[in-house]
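Next up, some structures in structure tokens.
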Structure P
Amino acid sequence: MMSCEEVRAFLYREARAQAERRWQDWLDLYDEQVRYHVPAWDDDDRLTSDPQREVSLIYYPSRQGLEDRVFRIETERSSATVPDTRYNRDISNVEILARDDAGIEVCFNWTTHSFRYQLVDTWFGTARYRIEARDGRPRITAKTVVIKNDYIHQMLDIYHI
């Protein structure tokens, strides 16, 4: 079972792989059946919860969606990444919420600074991951990210969160 220090190292490794655009290393941290969800805020200031019936900012029911997104980023077939965006994510308040025989549930705060069009944007929120050992290595099997920005004035992408 992962210690809190091992969890932090895992989260830092994910953020660094993303910031360095080592996309295959980043994808390798995700299970094939990962549920990747970024819910939206509804008109009553509540988060949406059902991506099949409600609007989500991002939703992929498996790693295949993430792989497609990475393909579009790497081949410059993504209007969200042209011109190039520079970004970096900070992680804080890492907490293990639950443990069981299969894995752990982790919650943490995050802040991402991105630079594009000569502007610096700040994105911030919380994230919950389910991490399970697969093939002897930890893998993210569920990721839910809550963006707490009130206004998103550009296209949101996987590297913002």
Structure Q
Amino acid sequence: MTDTATPAIDGWFTTGPDPALLGSRCTTCETVYFPPASGFCRNPGCAGEEFAQTPLSRRGTVWSYTDAQYQPPAPYISGTDPYQPFALAAVELPEGLVVLGQVADGYGVADLRVGAEAELVVETLYTDETGDRTVWRWRPLISGQVVEVGEEADQ
């Protein structure tokens, strides 16, 4: 195994100290999409066909959340064996998009509440023979501060 880490989905997010989701903005109507759009604008009132890559906000508010008590079907690859349930959060970004993602390692539904702030982080989903495969996840925040693992989010 090598020491490389690559995104599990190429072109959807950046890595590093300030990761960001990569959306696309229609150059005709300025509508922002995630995942990135191509080919034609999904806005029914627009005939645009050109898009500019657009980094999205790293922080948003929890719109909804749940937990995955069952293992998702293929092509999902679990990073643990046996499967460990995880939390999911739908986070509304200032751009007006709601983006679904797993919640950061060590956090669960007890750490989340609708309307609370969450921040994008990149973590390892699984490791294969070529290295780590990373995904974006949402880390809960309280008043702009990281919620410590196990700390109640509604304090």
Structure R
Amino acid sequence: MKKKFAKAPKSLFDKFSSYFPYSTVDLVIRDNGSVLLTKRTILPYKNKWNLPGGVVFKTEKLSDAAKRVAKEELNLIVKLEGFLGVYENPVYSRHDISHVFIATIVRGNIVRDFQSSQVKFFKEIPHDMVPYQKKILRDAKTISRKRRSMQS
């Protein structure tokens, strides 16, 4: 049975950011050496490429939040391959503490939601990407290279 989480009204959600950071999840969804990014239609970072991600709800496990976000934002069922780390983006408008997972697509056809104008796989990091997420992708690429060299 799918668990339902209470979502705060937008006005309350926005007010919350004036006082507390958001606990979020982001997904590095890989396929054949490329990573899936979405182009945001909403603030913050409107018109920037970013990793699929979202806020963690009260009582929701991080891994469950990551899978939920993939389904809600992209219509994808993903397999979480590993945990990359925790990344922080403390800016004046919104402070995110992001828990980043590496994932692969199990099934589904990509369908974007209202938050994205485009969805695309990239082999290289686009210049117009959310700044702090560039580091996430560089770290994911470095770890991937290290794993491949250890297997050789």
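No value in this document is a laboratory result; all are computed from the given coordinates. Since this is a predicted model, take the numbers as computed values, not measurements.
Quick one: Rg and Dmax of the Cα atoms in Å came out at 16.6, 49 when computed from one of P, Q, R, so which one is it?
Only structure Q yields this read-out.
To test your reading of the models, identify which of P, Q, R gives -8500 for helix-only ellipticity at 222 nm (-39500 (n - 2.57) for each DSSP H run of 4 or more, over all residues; to 500) when calculated. Could the numbers behind the result be given before it?
On the way: P: -6000; Q: 0; R: -8500.
This figure was derived from R.
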